[in-house]
Structure 1
């Protein structure tokens, strides 16, 4: 094979056995890699009805064919499993350095099954694969664990691990790599913790051959030069990271504010990227071989009660830990972000769960005696205290660790949890971006912008600006964006590069350059049509996993706040999400029946009939 190693490492943690498998060329081509390979193995390898925190669940780390290649931002990996937060599938994505080092072990994918009797970690140095004891690491945070494992293995290795949140099965637990990067959403860290797997440590120098190495390098340099020129010309991503976005969403009236009570935050000027750059930025921090460098290495200086050093916060962290909680102190938001990274938690679900708790408390639904202190919007110290309790399931933190839906349900008001499939909304209020509402309702993973982020077009005008308040044409666009995001996740690229430089700059997201990168790497003779069809194939198999897990079309919905409570201010004032206007057309665009189930004809068209029995 070219591009792919075609090799899988299978680790049964129950009986401590390690086996090696191979991927046939047809599967490799038709499912691309990464997210695509992972759903095929997950679907075929486990019962979709299994308890996500049981040994029967599978945990899959998967790279793509462009991971570890000269392709700019070709340094992503996926964590795929059944989510304990949602009961649906999980597709968590991360960058940093770890993905390339993982690919260099000589394997494209690691599949974990079972549960170790005691805490363990996996050490892989090419053909050296060992399951080692990790009891001495249990209870340590992410930086401590990382440093200890590098000392035990190889200082040049890379580490992906869980922190206390994952050990304690908090449903927003993340898998952290390179200390600060996160495969975060939907509780993948809790699945890792349920298996008593503390960490995965990788090292190696194996690179799969490329079909046309010289031309692949030349073409990658061409793309990188384009990106570099744009960055030098003053890219907001380079200058401010994603933290520039609060100003954009606030102006449009879609910045999550006080648990989505509104879409505009009066304190936005104090928590944006300009303030972060002026007060706390040390320097931009790129992932491996990334010409964009959107990451932020930051520090809140000694002397502040919120002192610390680390990466971030990104936009999603600012919106969930900041405006959604009514907090306008960027030092506190940055400290909260550091805590989530160190303890291993998804900042979106963690922040939005505290926001929901604040809403419940201020509405009189949670007594102060249950919490142990007041919990009002704007109380930064309370936010930080709740995050720590959440990770360790201490006191009220035990209820917080279940996520906002279960928390609100426990206190009799599930309508105050702003979730889809029980997963918390990211930083775009869909009442003012109708396509995002359809995406949140129908995405395989639940409310995730990274399942097909139409905010690119509705908010940022990439590749073409469209009216965020119209529903017209949105079902077709969400289908195309969803298939394209599968392509990005499966091949191993970053969405920031792909959306601007790899897909053709029109609303159809035609993957001409992505197809060329894939063909130069794999020699598999892809066409733009076959690349997009591969994305559709993966999306439909994910849908079948959901159906067999017990989901129906009735679960393709949004919380009452989105459907019944109009935005109170801003350009989208008076709007709710008009989901009923879009959902039937979306099903038709997908080739699904009126209940949201892929038809036999659609499955046959995609070559899934033999897989889906």
Structure 2
């Protein structure tokens, strides 16, 4: 039997990311419920307790079988797992009123098996509200952050280690070394790789699909393209049919380019349809981003049925294929204790009903974006697909924020006062924008108004520091943007929210701005350096009649965490000037928030 490390999933946004990182280091992983019987884990070589959205003192904490801690195995507690182990062994945890989100600096306080070949001071990645305020009697503190928080502990006699931060994310600079050190304590023998994944998934798909056929939604993106290529290879073209749908939410000229790319790859089992009017009707007058996603997802299923009827095909004979990744599932609350961060169109009820009936096949559902790229390369797909910027099924629809125009923002004055106090030494102007954006803080979904910084130094380090400080110290701020320029030069004029929806006119405006931004990346060789560039249309302006635009370029590997990208000012200036020349755009912002505390998009 293959050696494995067990990961207990307490609902963290990163539980499967932990499992993936350990797999990348050559050790196989399995996910378990924290309430699992200890005999289920006795064959494991080690155990990791993930983070999670709960507080160890809340009434709705995930059920945990504490007997697991009595197993004579190496145990690693991360974030919530760090706090839970501290509590179980007699320590104290409290909400000090000051969490840590994003970058923090770790200092070593004593020797630690996980610190082997790790240098200090060390940048780590935090996402927590509660903190360990008293170390358990049988433990010693092995690391602290600049703020004085207990960041690492070890049991004095047993192989039990805890970290408040997330070593599994790339933004913890030497996190891979720490995890590798833990794996070494587990004495793993057998190895695991992406080649192993393809082999095992091929066997699973053959059993799962059997003699049935698969209709696969394809968007031109890496996820659906790799999923289609893998299914096509496993099942053959007699059992596979791809469907590209122009939903009206695509980028400028993109539909034509996508169809041509598939033809060049020799796929003769792909058809396309323009169903844009159905999708535009579905989101008309909708302002709630969750409802918008749900309606888009439901419309995809209706169009599947419409397409099958057009070809006189039986829905009972055709499974639905999707390029779903694990982040889609976890952010939709797809594990037992996970918080819903945002609904995904491929996880709406209509899709879940098909999943429950065994009529959906998702070959990549346990993978992350970087793993999908590896699979794509192993399958022989060209870089133009493997390294294409992510573009979700709902497309630009979720980048067009909508409003009725009568929304209330009751906490704006209090938030403004807290931001003002936080920025009192920075000598820069700011505004609290009358919109809300989604974020993830401490594995929980947040939905708050962003702070916009105005007249700041053109210093990315300074901007990053101020954005991180604001989101850490001001509870109602999960996102900070920089105002790059505006056609309205009145600094004292407030931003006004207006009634505006996801219409073809606003989508066309966003398409033009998005095209300008993407061309700038292509012309300057930045497409592979920047993971994704989102361009967000906001229904706010100082004159109350136009829209504002947010540039949101991010650097990431796996979607679960990200840092905002630092684009050269000499490239930004002409881009902003061009965007402000578009009729209907008043102001251009630049999102300077990492994930966490902000998500990639705003809805």
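Given 3.7 as the derived value for distance in nm of label points 7 Å out along Cα→Cβ at positions 387 and 451, which of the supplied structures 1, 2 does it correspond to? Source structure for this number: 2. Here helix-only ellipticity at 222 nm (-39500 (n - 2.57) for each DSSP H run of 4 or more, over all residues; to 500) was derived from just one of the structures 1, 2, and that gives -9500; the source is 2. Comparing distance in nm of label points 7 Å out along Cα→Cβ at positions 211 and 259 across structures 1, 2, the highest figure is found for 1.
Of structures 1, 2, which gives 2.7 when distance in nm of label points 7 Å out along Cα→Cβ at positions 171 and 227 is computed from the coordinates? Answer by label: 2. As an exercise: log10 I(q)/I(0) by the Debye sum over Cα atoms at q = 0.08 Å⁻¹, calculated from one structure in 1, 2, equals -0.58. Which structure is it? The correct label is 2.
Given 3.6 as the derived value for distance in nm of label points 7 Å out along Cα→Cβ at positions 539 and 555, which of the supplied structures 1, 2 does it correspond to? This value belongs to structure 2. Name the one structure among 1, 2 that distance in nm of label points 7 Å out along Cα→Cβ at positions 35 and 403 of 4.3 was derived from. Computed on structure 2.
FYI, it's all coordinate maths here, none of it is from the lab. Given the structure is predicted, the values throughout are model-derived calculations rather than measurements. Cβ atoms are built from the backbone, for glycine too; each structure is taken alone.
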